[in-house]
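Just below sit the structures, each encoded as structure tokens.
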Structure 1
Amino acid sequence: MRIQEGDLKGSVEKTKQNIKKKVTDKFKEKITESGKTKSKVNHLRTRCKEWKACERQTYMDKLTRYQVSMIFKARTRMLKVKNNFRGMFQDNECRICNNHEETQEHIFTCIEKTTGFQINNREIFSNNLVILKNTARKLRICMEELEKNKTT
């Protein structure tokens, strides 16, 4: 994917487009290659079907900063759940049910039992802004519920 002499021929705009495409392709290749051994990157890459390198997700421009933060954390498995931060907690036992490993998916199941609403990957990785706003609200409630049962 090196820039070739042919990429520099033509108008200035065409040359800029060629170089930008090469840089973007190289970036995406690097992320894909280096992310193969990283579970959080793989989780995001496999769930985001329409991911394009160097392109901002539209929800980031339409939702509030807090909503974007909640959606992004859920998409990248960075919610403060024991399994997402293994070195931070003494055990991985669920803080709500005390019966299972506290994974992000398990927490969503426990929260559904206590609050009655459901959170799933389809909602988290949706492109629909109404769904994402509602999901961000449910994620906030979920994390508040989890904090109520805080033990380390």
Structure 2
Amino acid sequence: MKKFIVFIVIILSCNHAGIDWSSKAAAEIMQADKDMNELASKEGFNKALLMYADDSVIKPQEGELPVIGKYNLEKYWANKTDTKDISWQPYKAEAAKSGELGYTIGNWKYATKDTVMYGYYYTIWKKQPDGKWKFIVDGGNNTPKP
């Protein structure tokens, strides 16, 4: 038992010994972003983002002040129409050496029968105590057609 406890202490102290967790975390973040996109195509953009939002989320809004906090974001979107017409594709993910924070960037497309819009986005992710990733900031802008 004593050897097992020593082993656990060594493993837990490794994070403080300079182990670089960033590659694993970046891959997890990239997958979380793709999973959120897939959920949005099935359940709607607002619903998907709320499922992946950290409680302390900051969501900039075009021409408005940012919405701060998941509860406030849920209230903000309560009377707004959700959409399944937006999709996105991350093309880069990076994470801090600790593996606790990271970001994705990518392109989005909003396409309906009458409208097609394009844009660029960034999402900052935070690892949760249960090992899942939730985003703490998500924003972007419109761009010309790629």
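Read the figures in this text as sums done on the coordinates, not as results from a lab. Small disclaimer: the values here were computed from a predicted structure and weren't measured. Cβ atoms are built from the backbone, for glycine too; each structure is taken alone.
Computing P(r) over Cα pairs in 5 Å bins from 0, in percent, for residues 71-118 alone gives 5, 24, 29, 25, 14, 3, 0 for which of 1, 2?
That value comes from structure 1.
State the single structure among 1, 2 that was used to calculate helix-only ellipticity at 222 nm (-39500 (n - 2.57) for each DSSP H run of 4 or more, over all residues; to 500), giving -11000.
Label of the originating structure: 2.
Out of 1, 2, which one gives 59 for percent of Cα pairs over 20 Å apart as computed from the coordinates?
1
Please state which of the structures 1, 2 yields 12.1 when mean count of other Cβ atoms within 10 Å over residues 79-86 is computed from it. List each step's numbers first, then the result.
On the way: 1: 16.9; 2: 12.1.
Considering all the candidates, the number was obtained from 2.
Could you figure out which one of 1, 2 the value 18 for relative contact order in percent (Cα under 8 Å, 6 or more apart) was computed from?
The value was obtained from structure 1.
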